[in-house]
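Any read-out appearing in this document is the output of simple, stated calculations on the displayed coordinates, not a laboratory observation. Note that the structure is predicted; figures quoted are calculated from it, not measured. Cβ atoms are built from the backbone, for glycine too; each structure is taken alone.
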Structure P
Amino acid sequence: MPNRIGHQSENQMNCLFVVPPIYDFSAFDLWAKPYGFLSLIKMFRENGAGIFFFDFLERTGPLYSKTHEKQFGTGKYFATEVEKPPAYINVPKKYKRFGLPVEEFLEYIDKIPAPDCVFVTSGMTYWYPGVVEVLQTVRNRFPRAMIFVGGVYATLCAKHALKLPADFVFCGRDLEEFAGRFQTISGMPLRCTSGIEPDWSVYQKLSYLCVRTSTGCPFSCDYCASGLMSPHFVQRSPEQVAQEIITNADNFNVRDIVFYDDALMVNFDNHLDRIIRLLDGRKFQFHTPNGIHPRFITEKTAQVLADAGFKTIRLSFEGSDAVVSKASHLKVSMKNLENALRNLQHAGIDIKDIGIYILAGLPGQSPEDVRKTIRLLLSFGAPIKLAEYSPIPGTRLFNEVMKFMPYTDWEEPLNHNNSIFPCWDIPGKWEIINELKAELKTQV
């Protein structure tokens with residue numbers, strides 16, 4: 001069963017924090033935890049608030065069995081098929097709700113004291129139906145509570161989020177800014193100390209640990225929202241990061257450590273290399289699902305990663321066609337990729353543990369462009385991972401998307417869903433997409 005932790009005392013502010021379910025065609029727990037949301041919880045705990053927490057995406061309890069568990073702590077979510085919204089009526093896929101049943105949430109909130117504040121985080125913009133479900137539920141059960149919405153969807157689609165039954169929508173990840181605005185709105189004091197780490201104690205069990213060693217990104221790809229979520233690239237103290245990893249890995253007895261950074265390899269000698277050395281030879285398995293930049297993989301850095309125990313390495317190549325090169329500002333060349341793969345293999349990392357991300361579905365990019373990139377990369381032997389493009393409001397490429405497909409309602413976040421390849425309005429679209437995915441399966 002989920003932890004559903006609760007701490008309270010008299011004359012304190014009681015706060016309920018909720019991670020909503022996902023509504024989508026597919027969803028998989030590829031090391032997904034609400035890292036920033038947990039830091040918000042830590043801030044309120046440090047201010048003496050009563051903490052109550054429910055994560056619809058927690059994969060524990062009787063609904064989950066060993067068949068849901070996959071490698072390195074990843075796994076499948078409990079899912080039920082639901083009716084498609086009108087925006088997806090012509091999509092030949094099943095639409096599902098992923099996460100614990102609402103009945104479990106109702107059972108939990110019936111047992112806790114009425115919260116003064118409810119905080120609901122959000123993920124992908126097109127996952128907002130899960131946010132709506134939670135907001136409607138808590139509004140009905142706790143009509144006097146102040147309800148706050150934050151996270152990715154709330155930041156990128158604030159205008160849309162303001163229409164939901166919440167009292168306040170917060171954009172971005174700046175906890176100090178949030179603390180100031182919270183005091184203004186609620187009249188309740190909230191102090192923000194520097195270096196607030198995530199509060200993992202709201203979970204009783206973890207199968208992996210996530211860590212973000214930096215915020216923001218020094219690059220500015222036209223399709224990426226990193227700069228919108230965190231405008232400045234700031235790296236944390238290596239000592240603080242290393243201690244966070246050691247403490248929480250010991251507390252939960254986990255070996256799989258997942259980096260959430262958008263630019264993990266930047267300033268390698270003074271940052272990631274130092275973090276690894278501060279871990280003092282502890283035996284971990286590291287994973288980089290966000291992708292790392294191939295041009296930073298030198299012979300030296302590759303050997304450090306191999307010796308440290310990096311098990312899942314994803315390289316952000318994006319593509320070889322002109323559309324992708326322009327959108328990524330020529331961030332990675334084919335030579336960069338070749339060198340990275342050679343250095344990683346020479347350091348002893350299995351080619352099957354390396355994945356290459358390529359983008360598909362950008363405006364102006366054709367399926368043939370993607371097919372050529374796939375065939376170009378097949379000879380390298382590393383698994384190719386198709387990263388379907390999602391139009392993200394506020395990015396430079398989003399402006400091109402609106403010009404490219406002016407008849408699509410881009411203010412409706414459901415139309416941002418990468419699973420439907422929203423920027424490919426072509427005859428035989430789904431057959432072509434299936435053919436591209438079939439080509440990926442030809443990898444040896």
Structure Q
Amino acid sequence: MTTAPRLLLIYPATEKLGWVRRFQLPSLSLKQVAAATPPEWEVLLADEIHEDIPFDGQFDLVGITAMTHQAVRAYAIADRFRQRGIPVVLGGIHPTVLPEEASQHADAVVIGEAEPVWAQLLNDLRAGRMAPRYRSIPHGDLLEIPWSRRDFLAGRTYLTTQTIQASRGCPYDCPFCTVTPYFGRTFRYRDPDDILAELRTFDRKLTVFLDDNILGDPERAKPILRGMAGLGLRWGGQANLRFAEDPELVSLLAQSGCIGIFVGIESVSGPQANHPKTGSRFSQADLIKRVRDTGIVLEASMIFGFDDHDESVFETTVRYLEECAPSIPTFHILTPYPGTALFEQFDREGRMLHKEWQHYDHNQVVFRPKQMTPEQLYKGWRAARREVYRWPSVLSRVMQGNGKLINLAYNVLRRGGVYGDDEVVYPKGPDGSLGHNQGMKP
């Protein structure tokens with residue numbers, strides 16, 4: 001091993017993004033791994049969205065992160081480095097929930113969060129005793145992590161490199177979501193002073209919180225928001241809409257410099273509409289209006305394909321959103337990710353069309369819906385997206401709230417993605433049934 005060991009961290013890409021890559025964010029998981037790496041290591045990044053991977057380079061260790069849709073590419077990359085005798089570590093959500101599969105392509109697999117075990121893994125590597133598994137189990141309600149590194153991102157153009165995480169975990173355990181299996185059932189927050197100290201090191205305004213629910217525990221979120229009020233930041237994040245039940249929290253959100261918040265409404269009817277995360281004693285239209293009246297852009301996410309959904313759900317959802325008027329509507333196809341209760345249910349029922357992970361991306365149907373065909377689900381999702389991004393629909397939303405210029409800009413950007421995507425082909429077998437490559441892009 002060289003005197004100054006070299007670590008290559010890789011973010012796999014699954015498609016060519018063109019100019020859109022300028023609106024991407026750097027991988028927070030790799031920023032955290034870099035921060036947890038002892039200073040005697042030289043840390044390099046290969047973000048495949050922006051650059052080719054240096055397969056011929058000399059490295060002492062390669063670390064690759066992988067969500068489910070990245071797994072196939074991550075495995076291919078890992079195999080190439082291992083063929084050269086370079087050890088590879090795989091981590092992230094997919095290797096965490098399927099460590100046996102990931103182990104076929106790695107010398108070690110990190111199960112769970114990397115920060116608590118990373119230094120030990122590196123020490124073991126240098127001592128020649130690296131173990132095949134390193135497991136981190138979340139506990140307590142306090143999150144203690146190092147400040148993420150940004151220096152090794154130089155030379156790449158991102159929307160911003162100022163990404164941060166104030167909390168992890170979620171008690172709601174939605175059957176389709178990987179957050180609880182990965183980060184635990186409790187909201188774990190960092191100390192507010194630590195968060196604010198890191199934010200004060202940011203030299204630009206635009207900041208993105210990558211928490212799954214930054215406002216999940218209002219009483220622990222409020223000190224953070226109060227402290228941000230004088231920092232001059234402009235930031236976005238993700239929460240559930242129930243935060244708007246608290247007028248003080250909405251006011252603090254606006255005062256803190258928030259310009260956009262993503263919320264999961266999930267469904268207009270059925271169990272998901274009445275889930276503890278989404279159900280409220282207030283109407284969703286009232287809650288959305290409270291947020292939009294502050295000038296904050298509110299993006300509402302809907303999912304199509306739950307078992308109570310039939311073909312009427314698309315029209316019902318579009319009309320519902322016309323009434324609620326979020327700044328931006330976002331539609332996703334239900335995706336049963338491995339490690340979730342939904343995946344286990346559909347797999348047990350024989351409803352999975354395939355397990356070709358590269359197609360598990362929210363934009364393709366990988367299972368058999370209960371009350372419609374996969375093709376009907378896909379085409380309904382596609383039609384609904386186009387309906388809400390027709391110019392009359394866009395202008396109607398923009399005119400119903402404050403901050404009209406920024407709302408229009410967000411809608412124009414989103415409209416470009418909706419009307420510029422490629423349609424998926426749904427081949428059928430000789431008997432008229434769906435073929436094995438159901439849901440694949442041509």
Comparing FRET efficiency 1/(1 + (r/R0)^6) of positions 18 and 170 (r between Cβ atoms, R0 = 30 Å, to 0.05) across structures P, Q, the largest value goes to P
FRET efficiency 1/(1 + (r/R0)^6) of positions 58 and 290 (r between Cβ atoms, R0 = 25 Å, to 0.05), calculated, reads 0.70; among P, Q the input was structure P
